Structure I
Amino acid sequence: MDAYFKEIQHLLRMVEEAEETYLAEVAIIIGQKLQLGGIIHLFGCGHSQLLAQDAFYRAGGLVPIHPIIIEPLTIQAGAVIASNNEKDATLLARYKEQFDFQQEDVFIVISTSGRNNAPIDAALFAKEAGVLVLSLQSLAYHQQPSYHASGKRLEDIVDIVLDTHVPVGDGILSHNHLQYGPSSTVIGATILNVLFSKVLSYMASEGEELPIFESNNVQGDSAHNERMMANYQHRIKFK
C-alpha cells in the first residue's frame, strides 16, 4: 500500500475511534439549532477557507450552510499575503459586518493551529453575539503560543472543539526531518461530512424534512433545490 494511503487511513481510524461518539452528541445540538431556524456559518483562512467553501451548495449536503469569505484571507489574494493577514491583529475588525449572527445560529471556525489572530477574533465576534461556537482544529498544536493579544488560543474561547488530531506541521510522511503529505484538508473535510451527516440523521429521526441539496448533474427538475433555497435565501446568498 502507498505510504500516504496507509498513514491517512491510520489517522482517519484514530479520529473515528476518538471522536465519533462526541460528534454524534454535537450533531444533536446543531440539529436542534437548525430546527429553530438557525444556520451554520463556517470561517477559515487560507487552506482552511477551502473547507468552509467546500461545504456550501453541495450535492448531498446541508442547505443552511453559509461560508464567510474574507477576500484578504483567501489564497487567491496571494498565499503569503493571506498567511500574513491571518496574523494581523487589526484586519478582521474591518470586516465585522460580514459576521451576521442570529440567536439560533452555529459558527464553526476552522484553524488547524488555533493560534492566529483572525480565527480567534472571529470566534470572539460569535461569542459576543451569543451563538454556539465550534472550532475545527488540531489540539496537537496546544503548546504553540497564541499570536493573539489576549494570549488565548482558539480552544480557550469556543464552546466545542472538534479535534482533527492532525500532527504539528500537517505532514504525515517525512524525509530528512522534513514533513510532507499534508493531512488537515482530508481529515477536516471528513469530520465536517460526518458531523453534517449525523445532523441530517438526527433530523430524520425527528420526522423533519431534510434540508439537502440534490445534484444538479442528475436528470430531474430543480424544484426541490429551489424550494430548499427559498427557505434560507433571506440569510444566505445562493444566486
Structure II
Amino acid sequence: MGYIRFLYEDKICFGQLQGESIEVLDRSYLEKGCRKTGQILQAEKVRLLSPVEPTKIVCIGLNYAKHIEELGHTLHDDPVIFLKPVTSLVGPEDEIILPPMSQQVEYEVELVVVMGKTAKYITEDQAEDYIFGFTCGNDVTARDLQKKDGQWTRSKSFDTFCPIGPWVVTDLDHRDVKISSVLNGEVKQSAGTSNLINSVPKLVSYISQIMTLNPGDLIMTGTPEGVGPMKAGDVIDVEIEGIGRLRNLVR
C-alpha cells in the first residue's frame, strides 16, 4: 500500500494506491480528517508527482562507513546535516537537469523519512510515533563543486537535484532493507540500511533538537558507497526493498 500525490485532469490530487487502482482522498493524506471520496481511478490514467510537499528537506551526510572511505572523509561524532531547498524537488519520471557550471553530477540512493507529526525535542524512543512513512530518494550532487567549495550547499541545491517517490509506504521495517541505484540497467550501489551509522530514530531525535520538523518534512538518511557520475541521456533508478523504484532521465 502506498500513498501518492498525482495529477489528474489538470488537478493535483492525493490517493491511496491499491495495486493498479487509486482510491482518491479528499485532501492530503498527512492532514487530520483525511477521508476516501469513493472515487476509484486507474493508476495508468494519472501522472505521479513527488508524493509530498515538505517545508524542508533535511539531509544526512557520511552515514555509511564505506561511503566515508570512498570520499576520503573521517567519521564525525555527531550526524552531519545539511539542507536541500524545496525547489530541488521533483517526482518519478521527471528529468534531472545537468547545470552548466558542473562537469560531474552524481547519483546517491537514499532511504527517505516522511514526517507525520510536528516534532521538537523528542527522544529516540518517541521518534517512530512521529514518522508517517518512507519513500525513495536520490540526493543528486555536483561532486566537483562539492570538492571545490568545501561545503555542500551549492553542490546539492540545483533545481531537480532531489527526486523522490514514487509513493510513501507506512509499513516498512526500515531497520534492514536493501537500497540500490541502477544506472542504465547496471547496479552501481547496493547496501542495507542495517549499515547506517546513525539509525532513523536517532536522526529524527537529533534533528528535532535543532529545528522543528513539520508533517511532510523529509529526512534523507545518507547514501552507501558506489556513487558515480551521470551524463545526459542516462536513466537512473533508485530502488528500495519494500517501497519500489524511482526512475528519472538525465538531461
Calculated from one of I, II, distance in nm of label points 7 Å out along Cα→Cβ at positions 30 and 206 reads 2.2, and the structure in question is II
Which one of I, II has FRET efficiency 1/(1 + (r/R0)^6) of positions 70 and 118 (r between Cβ atoms, R0 = 41 Å, to 0.05), as calculated from the coordinates, equal to 0.65? II
Structures I, II compared on FRET efficiency 1/(1 + (r/R0)^6) of positions 78 and 230 (r between Cβ atoms, R0 = 30 Å, to 0.05): the greatest is II
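For FRET efficiency 1/(1 + (r/R0)^6) of positions 94 and 134 (r between Cβ atoms, R0 = 25 Å, to 0.05), which of the structures I, II scores highest?
Working: I: 0.55; II: 0.80.
Between I, II, the highest calculated value is found for II.
Supply the structure label, taken from I, II, corresponding to distance in nm of label points 7 Å out along Cα→Cβ at positions 150 and 182 with the calculated value 2.7.
The correct label is I.
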Check the numbers for Cα Rg over 2.2 N^0.38 Å, for residues 46-173 alone across I, II and tell me which is largest. II
To test your reading of the models, identify which of I, II gives 124 for volume of the Cα convex hull per residue in Å³, for residues 102-221 alone when calculated. II
The value -13000 for helix-only ellipticity at 222 nm (-39500 (n - 2.57) for each DSSP H run of 4 or more, over all residues; to 500) was derived from one model only; which of I, II is it? I
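Each reported figure results from applying straightforward, stated rules to the coordinates on display, with no laboratory input. Since this is a predicted model, take the numbers as computed values, not measurements. Cβ atoms are built from the backbone, for glycine too; each structure is taken alone.
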